[in-house]
1. Ranked by percent of Cα pairs over 18 Å apart, for residues 158-213 alone, which of I, II, III sits at the highest value?
2. Given 1.03 as the derived value for Cα Rg over 2.2 N^0.38 Å, which of the supplied structures I, II, III does it correspond to?
3. Computing Rg and Dmax of the Cα atoms in Å, for residues 238-373 alone gives 18.1, 56 for which of I, II, III?
4. Out of I, II, III, choose the structure whose coordinates give FRET efficiency 1/(1 + (r/R0)^6) of positions 190 and 278 (r between Cβ atoms, R0 = 25 Å, to 0.05) equal to 0.05 when calculated.
Structure I
Amino acid sequence: MTKIIGTKHQYTEICIEFKRNVMQMHQFQPESLMMSYGYRPEWSEGAIKCPIFQTSTFVFKTAEEGKAFFEVAYGLREQGKNEKLGLIYSRMNNPDLEILENRLTLWDGAEECAVFESGMAAITTALFEFLKPGDLLLHSGPLYGGTGHFISHVLSKFGIQAVEFTADMNMEAVVELIENSRKKDSLGMIFLESPANPTNALFDIEMCRAVADRFSTPDKKVLVAVDNTYMGPLWQHPLKHGADIVLYSATKYIGGHSDVIAGACLGTSELMKRVKTLRTFLGNMAGPWTGWLLLRSLETLKIRMEKQAENAMKVATWLQSHPKIERVHYLGLLTPADGDQWLIYKKQCLAPGAMISFEVVGGEAEAFAFLNNLHLAKLAVSLGSTESLAQHPATMTHAGMDADEKIKLGVKPNLVRLSVGVENADDLIYDLGQALEQVGKKANKLVPLLAEVA
């Protein structure tokens, strides 16, 4: 019979005690702490791994204790300096979720983390919490299709205006864009993806911080939020470059096995308290199974991402010299000749990651011929998993974008996005090569196969 792990306050005490007594002697790296940080086996019958706490509610010791917990949870009063708070209900807090959130803060150096049942849940909750009707949202382009759709078709219903800036715009151009919007006094947030999905365009986070500060006032700070999904917690740390909020589709590299949907939002305790409060009432927190799966995945995050980046560099280099590839977009191929993109990469990124996009010679038909003939790499959306995944952004993840906007932002009909996995790099190159051989041939080999099935 499993004992319940301790209270939320006790989780925090574990982390504080660990940092005080152990990390003063030696500065352990996050990949080492992923195995045990925030968990005590003796609280769970000695289990080496945190159990799955499949429970909806938790027992209070007294009615007075329950009253005190709810007063703080609902914001009726501030928590006392020495007051210990415990578990209430799994919509608010759960051991698996809280231990996961504690561990995720280590990678980005965040004070606090909130985990959700999807990346879109994390993004939409943050946008809803920090924007209000009448606000201006400045965002980078292109964005992941789901995020772009939410901004254009949902936030607009709440009277929130959005303005887009691109990677080729310097600070002066971005400031001018805001001023020309006639809503410069209403700027509430700068939201960016860097690298951008699916083009790998880089945006300068420190420049966005400077722009946000320029339009901030003593009464209102303009926030900078960064969707860091493409780089994962390893290869870029937006909070260290001036961002207030970092967001992830934890489905991707953090989960890494195509078997869980989740999202995460990180920042200061002050901001995350607001995010978690809204999360409580929206009810989009992650459940115990999701928390447990992500705790498992965090243990191998670094070795997976290192292997994926190593493979991606080999694949991108090979693609760059292939006669049926028009252009390769990969951070590892940037050089000083790429100007600002190179400078941003050297300043912000610790490695090039494992996301490649490339333009097949031709158009949509040629891109489809390539995709239809892959064997080892799978034709599927999502990214960051152990298996390599390829997809066609213009007709899949970014299908909702206007045609002119796609061309403007580089989401072309011949663009393919490839998320490189942990397979043998030579095998991946062979598979990509044999698929490219089919490009330009009169008939796609899948056509007769489909005819036979019909």
Structure II
Amino acid sequence: MSHTVNHTHDPRLRSWVKSSNPGQTDFPIQNLPFGVFKRRSNDDAPRVGVAIGDQILDVRACDKANLFEGEAKAAAAACESLSLNKLMSLGEDEWSGLRSRLSLLLREDNNEVEHHKQIIENHLVPMTEAEMLMPVEIGDYTDFYASLYHATNVGSMFRPDNPLLPNYKYVPIGYHGRASSVVVSGTGVKRPHGQTQTNEGEPPTFAPSKLLDYEMEVGFFVGPGNKLGEPVAIERAAQHIFGLCLVNDWSARDIQRWEYQPLGPFLAKSFATTISPWVVTMEALAPFRTEAFARTAGDPAPLAYLQSPTDQEQGGIDLTLEVCLASRQMREADIPPALLTRGNFRDMYWTIAQILTHHASNGCNLRTGDLIASGTVSGSSKESRGCLLELTWRGTEPVQLPGGETRRFLQDGDEVIMRGYCERAGFARIAFGECRGMVLQADGV
């Protein structure tokens, strides 16, 4: 694995930005995720920023103040762009150099940079005064189906005698999504229209989806790409991954059921996909790497091009994921969002390195800024099922909400809030912030 634990992960580090120091902040000095923001108070162009506590550090402004040099300078200069793409295109040395310098500038026990503190303070923007924007110009979006538990559960509903198709344990399954409809957290999601078939043998109708669902996923962004016709060996896959975000791959289950054969998901997925605004770097996640999913006896070993001892030892990520729901009725009654699901990304059957390697294995040229998502993250318990289709078992076991409501699938006015965080003894807790989206009424209703 390219990134290893280093001085920036030291749990004893404290920042002079006081809001980053309490134990439960999402953005301590050990995290330093990247995003794109603009001040609400003016019409200035978007800026690349780094989250620290409840503040955003304007990287471009710090660069103009000559606070960086060497590899950190090259990376900071790339942050003058209106997205993270230019920074992501560089590579691990520049990313790590910038992270190391930011950590040094923000730590409270560094007397060397005490004279820079005033300059840096002038370039901190409170999160309450900022609007978070799409962090990346996404050229392509691919969604995978990498959870064995999710695939088994869904297969059991529709093919009880044969839940998993023969290829599942050999090949990472994916489909090409729609990059143009990827939106940032906080964007409303309009209920889509589509063809659905209510009764077997009858013609379909065209109407708003009645079975709208969320999917709790993790996405990663491609850093440097590969040339057309040149696969990426699994030993080098980590060099092509910049960082992770949270993903809600909204799904219209009734539309999906009618259209998915024979070519798979299409309009049931392409109406919206929500991502979190902060991208947590792979270096920040180094302390939370873990073994790849343990295959049971009798499962085939990954084929040689997907097999790496290092990836088997450290290819998993111990990342806890939660989904909460706040209905319109709950908000009006000041009832806090209800926790629906808690799962963990380490339960994925395929690692992110295997997913990237397989994606490029036919010579497909991945490009900087491409978004690749994991598919629904589900675990072995009911409480860890990552979508309502599973959680309510196709609507037959509705979930109870505070205030007496139930849900089989999402209703208009429901807000879905996803969170992710990493915790491990001996390291600081880091998190991803939130990935939010509210269901809006369909047009013409």
Structure III
Amino acid sequence: MDKNGKIFAAVDIGSTKIVALAGTKNEEDKIQIVGLGQSASMGVSRGVVLNVDEAFAAINEAIDKAEKDCGQEIENVFVNISGQQLTTLTSLQQKSMGRDHRVTENDVNQMMEQARQIDLPADSAIYHINPEYYTIDGNDVTTSPVGAIGEKMDASFKIHIAPDSYQRNIATCLKLGSINVHKAILDPIASSEVVLTDDEKESGVALVDIGGGTTKISIFYDGVLCFTSMVPFGGNVITKDIKEGCSITVKEAESLKKQFGQAIADFAPENKVVTIQRNGWEPKQISFKSLAHIIQARMEEIVVHFFYQIRKSGYADKLGAGIVITGGASLLTNLGQLIKFHTGYDVRIGKPNLNLFVFRKDVDDPKFATVLGLLKLAAEEDGVIGKKRKKPVKVKSEGPGFITSMKTKFGLKVNDYQQKVQQSVIVFFEDTTEDTDMNLDKT
């Protein structure tokens, strides 16, 4: 790497880990990750910085490692914003333009600025705003309204707000290390850049990010982020349950979960055990079946909570692409089947799409989705890679969509699906009579 080459950087501030990435453009106009740093999160609860000094120490450690990896100092970063108080509002705006007026880019910008002037709760700030649809003289606009002719333009905007302290506290942390927050991006916007396809966002999809300390739910429909919410627990509670249920250490519980855990106990083999060798103590044996029962019980609780948020959103019948799961816990064996059983939706694992990146194996994991998305947005901002072309504005539809109509016609509602599945559950398992002991080495 050219040590004098321009770099851009991103920092993912999570409840359990901090990740810093530095990138540059290679000869093929792809993003080459030249710096990677990680640290255990401190001073952060449910995605929000609470203790500035502790958070700074953790963030500084991750950035310092990334700087050593790339051999350059990081001065500006893109960071993620998340938190339980993130809320989505809808703002309807109207603009009278005069007879036979041709809509300009300035007209569109003025309407968006009007939308920003809504009354906000005290100490709140707008973190993201996007148009949902436009109409000209009551007629739906199928592309950008720029160039259309009419007297009156109407628009609907989705506005995502949160306490302004979210960004202030992060900026304060980074200033302690003389690092500037170039832009703060909503967590789901960032991760969706590398996890979701445009088709999925178009047809309707719920992005569920199961992290260590939180589970974040984001719904995209007609290409627009329409809803965000959070469940205040994630993979860490599973680790804690394994620790207490098996009387082992947190480190051993985390290793068990990652290496041998699965989300459906009925699929776990009856006769397999893992043996934990412990210095000075008798070896401890834990069956795969018992481990799976512990994991399934807690994971079902997480699924119930995020599925409630999906139903509450008002978009439950518009998820044509189903649910995409990402985050560190998304790789848990059989998790997709468990979620499909409880929700009725198709489910896939959202591994990052690295087509725009020079492949680097140690970031090819769902837990890096947010920081990779941030780095991609940073590259676009710097002009390193081509910015995404502006998508056509969506048509306002007065009637139900195709998928909704089909569901209504055939009566395939989620609740009906659940009742039918619960009446007849088919369990698949591997028939084996061989006892297998597996050793779990302490790390």
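1. Sorting by percent of Cα pairs over 18 Å apart, for residues 158-213 alone in descending order puts II first.
2. Working through the options, I get structure I.
3. Only one of I, II, III returns 18.1, 56 for Rg and Dmax of the Cα atoms in Å, for residues 238-373 alone, namely II.
4. Attributed to the structure labelled III.
A short reminder: the numbers here are calculations on the coordinates, not readings from a lab. Source: prediction; values computed, not measured. Cβ atoms are built from the backbone, for glycine too; each structure is taken alone.
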